[in-house]
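Participant: Right after this note come the structures.
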Structure 1
Amino acid sequence: MAYMEAVCISEKKGIVKREQREVVLKTDWGVENDAHAGNWHRQVSLLAGESIDTVKKVLPTLKNGAFAENIITRGIDLSCLQVGDRLRLGEEIILEITQIGKECHNSGCAIKKATGDCIMPREGLFARVIRGGSARPGDPIVVC
């Protein structure tokens with residue numbers, strides 16, 4: 001079963017997100033109290049825990065949220081998803097994938113500088129919130 005391994009926020013852009021016990025996703029906005037929320041197409045970011053595990057082999061002290069991801073997934077192949085696909089998180093939240101990957105910062109993020117690579121530009125997914133609700137680690141993820 002696919003599930004959310006962690007949920008993270010940051011109140012300012014450009015800093016590492018912090019792991020939370022619960023977050024609220026607001027319809028057409030994103031994660032409440034997160035700097036990246038807003039009326040645009042990248043309201044929520046997702047990254048596979050399995051991909052993060054690979055980076056942790058080189059950088060074992062890496063913490064959840066280091067890639068500025070809001071939701072860390074486990075047990076779902078995010079690489080199979082396409083723009084327009086929808087995910088149900090828990091019982092109520094619906095996300096629509098809007099973008100796959102993104103450009104790394106101009107000078108490269110701290111992770112790329114430390115390891116020589118950054119997975120977010122290739123493997124990170126971005127979504128908008130179609131229907132909001134509360135999200136907690138352990139909540140299931142289903143492709144709609």
Structure 2
Amino acid sequence: MGRKTKRNILLFFIAIVVIAGTIGFMIWNEPHRDIKDATALKTTAEGLYSNLTKDSVKMKSKFINQVVEVAGEVKNVLKNQKGQQIILLNTNVEGGSVNCTMEEKNNHVKAGDTISIKGICSGYIGGDPDIDLPGDVFLTRCYTST
């Protein structure tokens with residue numbers, strides 16, 4: 001290999017590193033989405049759960065990583081390991097929930113309440129079908145809607 005070829009290969013790899021670094025920097029510094037004031041896709045907990053548990057690429061692409069406003073009945077209010085409030089919404093599937101990780105704690109929410117929650121849909125994580133354990137649909141960065 002000639003000296004010129006080695007130099008061209010080195011320049012090529014330097015260009016790749018610079019491009020990758022620039023893209024990484026842009027992604028890292030991307031501003032957070034304003035969930036509270038964002039326009040959301042409106043649905044029910046049952047509808048969202050049903051759409052995401054089906055093997056439908058169209059439905060998954062419609063909801064995943066989108067701001068979604070979900071209406072439903074509160075099944076339970078919990079805290080996760082980080083101390084964040086988690087609100088579980090009932091679905092039409094026994095044991096399946098829409099799992100909402102709240103940005104702000106709401107002490108007035110209790111099981112049985114009907115509520116609307118706005119957040120980013122992370123998708124469906126399946127349970128264990130061998131023991132009849134359904135999965136959950138997850139929303140992050142959630143706020144109660146008014």
Structure 3
Amino acid sequence: MMPSERFKPVQRVVDSRERKAATALGDSLKTRQQAEQRLADLRAYHLEYLDQYRAANQSGMSVARIREYQVFLDKLELAISEQERIVQRADSACADAQTVWRDKYTRTQVMSNVVDRMKADEQRDAERREQAQADDRPLRRPD
């Protein structure tokens with residue numbers, strides 16, 4: 001068995017690990033995007049509700065209604081703060097997943113280069129052997 005053939009199982013494992021890391025990175029990016037979208041939605045809803053509060057306040061409203069608005073706005077601000085923390089954790093997870101993928105990708109490239117060099121060496125060796133055999137043929141006498 002040629003040396004390059006012996007490395008094929010190792011290369012498959014390295015390729016598989018890189019694909020898994022790439023999938024994990026994709027999932028991480030998707031999770032971060034969803035978290036960022038949820039944060040944007042919460043912020044937009046907060047602004048919309050704040051505008052409603054201001055409009056209702058200008059036309060006059062009861063103290064109880066003002067308090068309801070304030071309590072709800074406080075809850076929205078709390079939800080926004082929590083969502084900002086979720087986005088930060090998602091960013092961190094993305095950075096970690098990207099680092100892992102980059103490492104696996106580099107290993108895959110190194111393994112591919114090693115196998116390619118082995119194949120090139122094997123091809124050169126085969127060509128040398130063929131050339132040596134071709135050179136030896138005219139020197140041999142028929143028996």
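Participant: Using mean count of other Cβ atoms within 10 Å over residues 40-47 as the calculated read-out, with 13.2 as its value, let me know the right label among 1, 2, 3.
Facilitator: Values: 1: 21.2; 2: 18.5; 3: 13.2.
Source structure for this number: 3.
Participant: If you don't mind, there's one more thing I want to ask. The value 35 for relative contact order in percent (Cα under 8 Å, 6 or more apart) was derived from one model only; which of 1, 2, 3 is it?
Facilitator: Computed on structure 1.
Participant: Taking -33500 as the value of helix-only ellipticity at 222 nm (-39500 (n - 2.57) for each DSSP H run of 4 or more, over all residues; to 500) derived from one of the structures shown (1, 2, 3), identify that structure.
Facilitator: Numbers: 1: -3000; 2: -9500; 3: -33500.
Checking each candidate, the match is 3.
Participant: If percent of Cα pairs over 23 Å apart comes out at 47 when worked out from the coordinates, which of 1, 2, 3 was used?
Facilitator: Values: 1: 25; 2: 47; 3: 65.
For percent of Cα pairs over 23 Å apart, the value 47 is produced by structure 2.
We did not get these values from a lab; they are worked out from the coordinates using the rules stated. Everything quoted here is computed from the prediction, not taken from an experiment. Cβ atoms are built from the backbone, for glycine too; each structure is taken alone.
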